[in-house]
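Have a look at these structures, which come just after this line.
Read-outs throughout are calculated quantities, based only on the coordinates presented, and are distinct from any laboratory measurement. This structure is a prediction, so every number in the text was calculated from the model and none was measured. Cβ atoms are built from the backbone, for glycine too; each structure is taken alone.
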Structure 1
Amino acid sequence: MPSGKDAESGFVERLKGKAKGLAGSVLGDESLKHEGELHETKADALGEAARLEADAEQKQQEADLIAREHEIELERGRLAAEESADARELRLEQERREDEARIEAERVQRERSVEAEAAAARNAVQRDEVEATRDRAEDLRDAAAIEAAAEQARADAEALDRAAQAAETK
């Protein structure tokens, strides 16, 4: 905005110009008349300068406003990016916790599966041992029965030998 001094100066120059121009016309002094025109031209120039200064100041204010709006928009963008990053970080943290829980559940399930397989293997070994013990006992009974039958067959063979010898000697 033009200062009050500039407006006064332009007004004073215009008054001087009118006064000198009027005096030059009344007195017939062309140089005074010309000096009056110069003062009026100077007043016009000061008015134009004041108007241009006001325009420049308005343009500067508009530019400042646009720059501030741009800064605000940048800040909004930065805040949105931060919020987005925070949300992403929270989502990643949640996914990490879910993955850890899933992995832990899988580990527990594998341990249970391994324990169940080990128990099944132990049970199978015990069943095999019981069956082997039963088979051995049965084999021992069979062997004892065969041994008894062999003993009986030997006894029968000896009795037959004795009977054959007795029959020969008779």
Structure 2
Amino acid sequence: MRLNLSGIINVPGSSVSFDYEPDVSGLVFESVAEFVRPLRASGSVRNTAGVLTLSAEITADLCCVCARCLKEFEKHIQLPCEAVLAESIQNEEESDAYLLDGDEADLDEVLLTAFVLNMDQRFLCREDCKGLCERCGKDLNEGPCGCMQEIDPRLAALSRFLEDE
């Protein structure tokens, strides 16, 4: 979405609001099965003493796959986003500002970049998820699997002492 800022660029103290659903069809995350509800971005761009500052909140409801037990679960994401918009940048390598295109800001560039950079690489259905047994594949959250624990080969000789007693 392109946001026209011509009405606030030269008017300190003014602002313009936005509320829309960015297109996320091109985004692929390994741990996200689908977007349950579309990504939503709402906020404003404010001219504070000649500096254009974007403040927004990005929300989404995702169907995620647990990185340990592979079960699907829903997760609500709420990310704050702050950015500076500028007509020109002196040193692009050291600047966190986004360039304006004339009098317009490309909100998709700013907000989707923030969303991607702040997304977790993997999700857990719960903090204490035990995952799957690496041998039989049983979900260890439902109870122990019955597989015998493998003994470290370096300590196998010591196990014979326990058998004798």
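With relative contact order in percent (Cα under 8 Å, 6 or more apart) as the yardstick, tell me which of 1, 2 scores highest.
2
Rank structures 1, 2 by volume of the Cα convex hull per residue in Å³ and report only the one at the top, that is, the highest.
Evaluating volume of the Cα convex hull per residue in Å³ on every structure, the highest lands on 2.
Tell me which of 1, 2 gives 15.8 when you compute distance in nm of label points 7 Å out along Cα→Cβ at positions 38 and 150.
The read-out was computed on structure 1.
Assuming 104 is volume of the Cα convex hull per residue in Å³, for residues 46-125 alone as calculated from a single structure, say which of 1, 2 it is.
The value was obtained from structure 2.
To test your reading of the models, identify which of 1, 2 gives 3.9 for distance in nm of label points 7 Å out along Cα→Cβ at positions 22 and 142 when calculated.
2
For which of 1, 2 does helix-only ellipticity at 222 nm (-39500 (n - 2.57) for each DSSP H run of 4 or more, over all residues; to 500), calculated from the coordinates, equal -4000?
Of the options listed, only 2 reproduces it.
Once FRET efficiency 1/(1 + (r/R0)^6) of positions 14 and 118 (r between Cβ atoms, R0 = 30 Å, to 0.05) is calculated for every structure in 1, 2, which label goes with the largest value?
Top value of FRET efficiency 1/(1 + (r/R0)^6) of positions 14 and 118 (r between Cβ atoms, R0 = 30 Å, to 0.05) goes to structure 2.
Given that mean count of other Cβ atoms within 10 Å over residues 62-69, derived from a single structure, equals 10.0, which label among 1, 2 identifies that structure?
1
Taking semi-axes √(5λ) of the Cα gyration tensor in Å, for residues 30-85 alone from the coordinates of each of 1, 2, which one would give 53, 4, 4?
Of the options listed, only 1 reproduces it.
Which structure, out of 1, 2, was Rg and Dmax of the Cα atoms in Å, for residues 54-101 alone derived from, given a value of 17.4, 49?
Considering all the candidates, the number was obtained from 2.
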